[in-house]
Structure 1
Amino acid sequence: MARLTLNNLYKRYIIEERGRKKHAPDFAVNDFSLEIKDGEFVGILGPSGCGKTTTLRMIAGLEDITGGEICIDDTVINDMHPKDRNIGLAFEDYALYPPLSVYDNIAFNLRARKVPEDKIKERINRIAPLMKITEILKLKPTGLSGGQKQRVNIARAIVREPKLLLLDEPLSHLDGKMRQIMRTEIKRLHHEIKCTTIIVTHDQIEAMSLSDRIAIMRDGKMQQYGTPLEIYDDPVNEFVAGFIGEPPMNIVNVIIEKSGDDLFFCISDSTVKIPVPPKYKSVIQDGMKLRLGIRPMDLWIGNMEGKGSKVPIAVYENLGDERRINIRIGEEYLMLITESEVKYNPADIIKLEVNESRTYLFDIETGDRIREK
């Protein structure tokens, strides 16, 4: 196992324009710092193009760094050759050699490093049961399913007994059921081999189910780093709030209106008014425009004679274990989740209630979280 530290990491690509080479206008990775503890499983999460795979490739030594420092334990590895970093890397693309058997695919890198055949056999015989590939060691890759190929891909990375295991979108080619199975297998494997592991993914369910901590990236920059629960319950900005959670958080434009001694969140172009909880009253004022975040499970269908606002249903979805209801309010859409088995039709009227204590506020210009005092 190993401790990994990234200090103020930068990556800026060189591009060619009209026959001349120059720096790209933006940094692919911009002042990115991260500390991963010995034996920890960390997810790097973000949308496509945010710099997460570039970060992983710099750690592995497959990309030069523009600035900053990468340390494994107390050793700076910026200029160390990839083969000397003792890192295992499983790519999104399985990249298995079709003419070779599964056994020979796993053994390939060990043979290139002149590891004796008896040691190779010993390692493969130890890894194969962990990855549940013992029965396919003699087969060629063309006869394997997607899940089996990914198991072989990961086995090839960990058979080197690396200090650090890097997984680059390892489940992206698998179907839904196989992704769930492989998530369980990867988590089990991590506990058994006790190897410091980083997974790069754009799938927040993948990151939250596997990781001890998650680093969320956007446009090359770190947005937030913490446990899945910390990030879900306490997002630092609107981007993180909308990116984490399935279904995603409802985020709508509101204006603060005062009525007597009370303040309300008023959704534009509607009569819907949500009482402002006491925790926000010291940070907002009448007439203020904000972005209001509410998770779907914090919206409820209330009694028609009770408190709340009457709103029409736009879409009703029955997913078996839960029902999702989309509501159009002015130009905004809200989704709520209910376990009620009552079936609704478009245009049906319901009474909408809000768990005001579980609302989030964001600055309409910067997207930063407005915190209660």
Structure 2
Amino acid sequence: MANQSYLKRVNQRRILLAVRESGALSRSAIADQLALDRKSMTNLANELIADGWLCESGMVSSHRGRPGTLLELDRSRHLFLGLHLSENQVNAVLINLHGEILGRQHLTFHLPAQLPQLRNALREAYLPLRRLAGDCLQAIGLVVPGILDFASGTMLRSVNLEALDGVELKNLLPSNLPAELFLEESSRAKALAELWFGIGQGRSSFVSIDLGIGIGAGIVTGKRLQGGAFAGEIGHVLIEPGGKLCACGHRGCLEAYISERILCQELGKVLERSFTSLEQVDNLNPAAEKILQEAGYFLGRGLAALVNILCPPLLVLHGPLTRFQKQVFPAMEQGLADAALSSCRSRVEVRLSSFGSEAAALGAAATPLENLFLG
């Protein structure tokens, strides 16, 4: 009986994944694709419909008899809430199984933020979406910047949000959560957003690069996020031995040259204005353009390490630095040319994410989906 229950769960996941990847399908088409007999397919589909994972969505003609009924993922019965706590803001989204955003919240706060301020901001973003989801909330994802101990749910070290060091992250939210809480790191979460809803859909392998106050990477291979809590710290790749002091305590890290905080300081000096975000920067002068070009060059040098070691078929860039494509991208290509093997670089496509500031929140909402669709 236990083996039958396990096999049923496996086949239900296979059905959900087939519908997710192919769109609406008839029962017979799913059965043919997954090599399931018609009776088993009918029973499994009926249970998934009764549980709110699938719904009937129309008819399709068949060459072998009467028309078939199309099945697709149910948009209404199972919702996912994603929370992204970054160094100076909280973004939150509520999505359905199709990745459609049903509600969103955005809050900002000033640095340096203390723990009560972070907790209050998270809860203020969470509560309206929790009410909106009602009884349909399936899971909650929370993503934060830093190195997490996933077993205990504790932040080991957050270079840019020191108030989180040693904190059990579930305590940032109300104690009576109505659904299971999933944790993830910010840069890795952006890779999940691309994998499930963005440029990475249908891709087996790619790397997502987070260019914000912190610089990180999420690595996907075999359609799964890889590497664990300590992987992806590209911001602390050494690009200038003995160079600028980084917040991590080392000198010459990539993050010390291209983090949003550093660039806002440098651009503020030459533009004679105060900036807290690169989103606020406009009307560049030649000195500001030079700063951004230098940032692009250092970015290319940092990416070259990934290109040479992993040679991923795709790099997806996130973050406000990508606003300045004219200044950053030619310089980035020069940095890549100077530090990456040409045979590797020629095999790597570089693209911009379309998700903007909600990428990590989408990734937070997507954290339970691997268990749901892949087991």
Candidates 1, 2; helix-only ellipticity at 222 nm (-39500 (n - 2.57) for each DSSP H run of 4 or more, over all residues; to 500) computed = -7000; producing structure is 1
To which of 1, 2 does the computed value 21.5 (mean projected area of the Cα convex hull in nm²) belong? 2
Working back from 36, 22, 16 (Cα extents along the principal axes in Å, for residues 91-146 alone, computed), options 1, 2, answer is structure 2
Given structures 1, 2, which gives the highest value for Rg/Rh (Cα atoms, Kirkwood Rh), for residues 155-258 alone? 1
So FRET efficiency 1/(1 + (r/R0)^6) of positions 291 and 363 (r between Cβ atoms, R0 = 30 Å, to 0.05), computed for just one structure, reads 1.00; which one of 1, 2 is that? 1
Identity of the structure behind 3.9 (criterion: distance in nm of label points 7 Å out along Cα→Cβ at positions 219 and 307, calculated), options 1, 2: 1
Ranked by mean count of other Cβ atoms within 10 Å over residues 211-218, the structure on top of 1, 2 with the greatest value is 2
Say we calculate mean count of other Cβ atoms within 10 Å over residues 203-210 for every structure; which of 1, 2 gives the highest result? 2
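Laboratory data are not the source of any read-out in this text; all were calculated from the coordinates shown. Just so we're clear, the structure is a prediction, and the values are computed from it rather than from any experiment. Cβ atoms are built from the backbone, for glycine too; each structure is taken alone.
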